[in-house]
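> Below: a set of structures, written as structure tokens.
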Structure P
Amino acid sequence: MNLIDTENLYCAHNYLPLPVMLVRGRGVYVWDDKGKRYFDMMSAYSAVSHGHLHPRLVSALTAQLTQLTVVSRAFYTDKLAPFLQKACELSGQDKALPMNTGAEAVETAIKAARKWAYKVKGVAADKAEIITCNNNFHGRTITIIGFSTEQQYKDGFGPFPNGFKNIPFGDTDALETAITENTAAFLVEPIQGEGGIIVPPDGYLKKCQEICQKHNVLLICDEIQTGLGRTGKLFACDHDNVTPDGLILGKALGGGMLAVSLFLSRKDVMDVFTPGDHGSTFGGNPLSSVVGFEALKLTVEKQLPDAANTLGEHFMQTLKDMNSPLIKEVRGRGLLIGVEIDGELSSARKVCEALMNNGILTKETHETVVRFAPPLVTTKGELDSALIIIKRVFKSLEEER
């Protein structure tokens, strides 16, 4: 029995991976168990923005491995403070709370928003509401899927907690209409990733910020996928010159090596937490702190947001210029790109399988969109070589019709 069959036998079938067995990675490339090389255009849903095994991240991680790994936050360590200081200074936030996965950071944001509503805003006990958007994706916990509008995420997992209200994404009038005296926060992705790389109208976040400030509502931006250079700015909020009241980071924060996440906010929001209110055994451990700190430094020093902006414009324009009948729309920002496939002519899964057979790895989203999110360290030469293959794959699929 091969390893794919063994995994299918023993592992829960909560994913449907492409049939490739990866064993090694370096930079923008990964290799399978037969030695074939692939360009990784998935980047682990943006977690591998710095490429696989970036030397500086490997060096930081291995050096810390010989000193101290995990002691829990029952004690101070010498690596957490510099990491949080760096994150706060770059994001314009006052304080940060370290967690591990993105979903944990979202749950932290929800808890902070609710307690802020009761202790600071004065919302009546157990009446706080959080507004979210249709087509959102913020994680997989029971609470989070409870306010998802994707029925598959919810099927068989109820009952769900109350206190959430959905509105259309990109609709500022709907946001203002939905706000009541009990509204604690508006939780939103600047660009919807799992929803199919949906980009809102220009100025959307700025108008949301104005509405939230008018009604004393927290604007909390989930930048787990869009943050740290992915969209061509350090944070996707920067496209609208917005500093939200709360910011959620993850994925690329761990340098493609560890699960590292943060909820960051202004002081009056974070100060609702007191000892014993919230915690994580592994959150903020020295290993995570060192890698997170180095990941932030790399992103800024190597000007990865600028690289994503330049390469992203070239990538999207090349895809549009292909004029493929299979493509209904190309959308995105920076190196977060979605290609919507005409379902009557092909499928996103079929396109991804064809790309895989030709040495490019990525994955479909919602069965209709092919996601392209290569590492931000990709060079123009590497990208152009990949684009030659992408053009050839689409041409071949067109000829099969």
Structure Q
Amino acid sequence: MSRPRWLTLIAVVALVSAACGGGDDDGEDGDAAEQVTLDLWLYEEGYGFLDELVSSFEAENPNIDVELTTYPEDQFGVKIDTALAAGRPPDLGLVGPELMNAGMLLPLDDMVQELGLDLSTFNQGIVGEALGPTESCSFEGQLYCLGSYTGMVALFYNKDMFDTAGVPYPTAWPPMSVEEFVDVACQLTDPENEVWGAAYGDPVTFLPWETVVSADGRTATGFVNSPTSVSAHAVLARGIQEGCAPSLNILDPWEQGTDYFARGQLAMVVTDFQSLNKIENAGVNYGVTGSPTAEGVEPWFNVWTDSIGVFAGTEHPYAAKQFIAFLATEGQRLRVEETGDLPLDTAVAEELDWAGGTSGREEGLEVLKHARQGVFVPNRWDTFGPIFDAYGLVVGGEMSAQEALDEAALAIQENLDQAWEAWEQ
């Protein structure tokens, strides 16, 4: 399951005051004494441990019932929008930065302090202090969500294929440059045995965002078409053109890459770390390193969790925060037992021996130490839509990387200006 990709929240601004009517902590004594019911909204996918989580929480808190409602991921944002417009949001649900910015959520800092939760061992790319908007659980110095696991993008590689080709393993950190990555992919490509050296998506999905946008997320021109970005896109396109990686119309790395890697048809793949079970079940002798990065840019990789927050309109803020505290503590342990996912708290990973002496898992934990919050861009996937078309033109040989990105930069900047204007309203 990936992090929520919030696009828009209809009528948010007009409804902030109405939706926030119940959002204080005056209900602590009432929540502790009376029988309450919490509505929890999540995606349909990715929660195999939920029944155990809810039943365990209710057993420890007999005065609290949790009613779970799930929606398909592509419908979830619309359902939240509709509930907000009607003034009836759930008590708890998956949340994103737009909701934080709109004042729709209760901060969790009081709960963290009251329970003495030590967040220093939690993934700092997700819970670390943020002075401005981020794609994490922190917003302008306050914490608004927590979760039960860590998702991240990493580069998996087949050690046996590296050995056969006589290519040294990459270090877990720092990651390979884009040039090194493509060069190694070409060395590992074996057309006779239908093996590609690597598979990767559009560059903007895994390169550090500083490659294509300014550090404040407001300027694309001069960044997306800079020498750094142009070189990275050109080199990655060359990898596909030379047959070292499949084109996206042959193989979608995010949907199919793990399957090809597990079958031995890929030597390297940039993919979600939740693919780990499939890779291990296939018996692949794998290693893990960070996502490739552009020269001169600080390495970065995407991290996320099941970002569950408390809606400000809840009548039971204390009980809702109790659930999140349970999710972020015992919930992590339950999730490891049920799904094997990497916990959000590295102390829990060590306590449960999540790595289990497996070198690939240990390398993944080493990569995870370097997680940092990325550049924030409102409505980023729509905003940067033109770059996907530009990259396709470069791969197809219809334009040079410089020409395609110069053309895309103007459209992206226009989208970016509109996205920030909407955000600031």
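Values in this text are rule-based calculations from the coordinates and carry no lab data. Remember, predicted model here, so these are calculated numbers, not experimental data. Cβ atoms are built from the backbone, for glycine too; each structure is taken alone.
> Work out distance in nm of label points 7 Å out along Cα→Cβ at positions 141 and 253 for each of structures P, Q, then name the structure with the largest result.
On the way: P: 1.3; Q: 3.9.
Comparing P, Q, the top value of distance in nm of label points 7 Å out along Cα→Cβ at positions 141 and 253 belongs to Q.
> Which of P, Q yields 2.3 for distance in nm of label points 7 Å out along Cα→Cβ at positions 61 and 389, as computed? Don't jump to the answer; show the numbers that get you there.
Details: P: 2.3; Q: 4.8.
It traces back to P.
> Can you tell which of P, Q yields 16.9 when mean count of other Cβ atoms within 10 Å over residues 197-204 is derived from it? Show your work: numbers first, answer last.
On the way: P: 16.9; Q: 24.5.
Label of the source structure: P.
> If volume of the Cα convex hull per residue in Å³ computes to 129, which of P, Q did it come from? Walk me through the numbers before you get to the answer.
Details: P: 154; Q: 129.
Value 129 for volume of the Cα convex hull per residue in Å³ corresponds to Q out of P, Q.
> Next up: Suppose Rg and Dmax of the Cα atoms in Å, for residues 133-292 alone works out to 16.1, 45; of P, Q, which structure was it derived from? Provide the component values of the computation, followed by the final result.
Values: P: 16.1, 45; Q: 16.8, 55.
Attributed to the structure labelled P.
> A value of -0.78, -0.97 was derived for log10 I(q)/I(0) by the Debye sum over Cα atoms at q = 0.11, 0.13 Å⁻¹, for residues 53-236 alone; which structure in P, Q was it taken from? Each step should come with its number before you reach the end.
Numbers: P: -0.57, -0.78; Q: -0.78, -0.97.
Attributed to the structure labelled Q.
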